[in-house]
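Below you'll find the structures, each written out as structure tokens.
All of the numbers you see were taken from the coordinates with simple rules; none came from a lab. This one's a predicted model, so the numbers in the text were calculated from it and none came from an experiment.
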Structure P
Amino acid sequence: MNIRRVVTARNAAGKSVFLSDGISPREMALQHTPGFVSSPQWKIDGSPDLATPGNTDPMAADGTLLASVGGSVFWLITFPPDSVVMSPDWKPELALPEHGKAAPGIAERFEPDHPGMHTTPTVDYVTVVKGTVVLELDDGKSVELHQGDTVVQQGTRHAWRNPTSEPVTVSVVMLGARTA
């Protein structure tokens, strides 16, 4: 996908600077699920602190992409057509560990007995950037979403489906939430 990410910050003198301009270090095109691209852009644990000059890239380190309570994650994801994972050539024993590397903290929440279904303790703001995707809930109901459509996902069990022949890209901001 090669999403250009421009990050600004303030230096020690309080002046605005470009911290980086390029691809997120954690962007990953999955080899064993052709067409799937995970491009996490930024992560903040807890409440942002703008009083302290920011000069480190949280995407430069490994670790969970699940937003902590009060924290956030900004992510772009491209889903290939469902036919990719339905193909007899798709090898889950190779693909699933790769998904775990691309989305640590999220991939572990996927339900093996219900492919694609998962729940995260987050409020997600989702926008379809390109293509068509289907959002399915655990009651079996679904809604088709097109470019420009948005979803506010409030910690519900769901799955994303791509029944089309073209990839779909979504932009997601996940806000870590309390669940009890």
Structure Q
Amino acid sequence: MAVNHLETTPRTVRKPETRLQEPTVDDGPELWRIARDSKVLDVNSTYSYTLWCRDFAGTSVVAKDAGTACGFVTGYVRPAAPDTFFVWQVAVDRDHRGQGLARRMLDHLAGRMAARGHRFVEATVTPANTASTAMFESFARDHGCALTRRPLFGPEHLGGHDPEVLFRIGPLPTEN
């Protein structure tokens, strides 16, 4: 009698990779939802996220898993410093945290911006935000860039909001 041996090793189902791309206006409401659900970001209106996706798509990135937004980085080029792009907000959905997605989005965006001639990254971080501090420190270190910090806005400028420290990273390496 022949014995049919069934495969007993569980099969690994490969999850599609999270895609990084420029946002579109259709992503605006999802960016708003992610910011709201983060419980830590200052949340802007749905309109402002949608407008951001229209006017600053080239300086922002959205992460999508199975077609649904699961993270974003918004930024803009500083008008008074055209070699510098400013990171406005970074957010990742709860189910996608702890996987390095925020850093991956930042690396992706910095690569795009460096290719366009932008040499410096700026962001503000509140002193209590240890996760963002660690991310920007590792970004600077891994890209061989200097990181300087200085107070930018105190509570007197922000209506009682925690102070914001300006992180300036660069110059970014250029492709050879």
Structure R
Amino acid sequence: MGQKGTETRDRLLDATQESVEARGYFGTGLNQVIAAGGAPRGSLYFHFPGGKDQLVAESIRRAGQTIGDAMGGLADSTSSAAEFVDAVLRQLGDRLEGSDWHQGCPVATVALETAAGNDLLQEACAEVYSSWETALRAQLASRQDADDLAVTILAMIEGALLLARAHRSRRPLDSVTRQIRVLLS
């Protein structure tokens, strides 16, 4: 695929991610994605022959990788698990607030809407969540309860993002940050 094709594909994925995060899977229409991505309809089906489900699944994986990469950078720049989780929550909170409360978790809305009935999207969501659990587990490796704790902390982060978005306030993120510090002490 040439540079132009890659750019078109990336624009479609960017538009999909933005729409899915703001409006959910069912609120995202292909015509909206095509218009926002500045691409002809034929490009959508050329790059994503599986249609909307393939487009959304790849968008979720891509967004998950972006957040996973950011977590990797934070892991390299922090000295403890508590400091790492603080930094992750701060970064996710900045992202959410900076988007005027539209960009919470790029996976949560799709997981809630489709995971029970769409195997392709359930698999994409599960892959991303598993990769984030792995990143958390790596920071907790010295603890005997690292597996359970990684899942617990991820659930707390996801819940805090949902509540922060609903309240349009960082207060839930701040509360969870304090409680995770206690949990990790």
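One of P, Q, R was used to compute helix-only ellipticity at 222 nm (-39500 (n - 2.57) for each DSSP H run of 4 or more, over all residues; to 500), and the answer was -8500. Which one was it? So the calculation was done on Q.
Tell me which structure, out of P, Q, R, gives 3.3 once mean projected area of the Cα convex hull in nm², for residues 17-64 alone is calculated. It traces back to Q. Tell me which of P, Q, R gives 11.7, 33 when you compute Rg and Dmax of the Cα atoms in Å, for residues 97-152 alone. Matching structure: Q.
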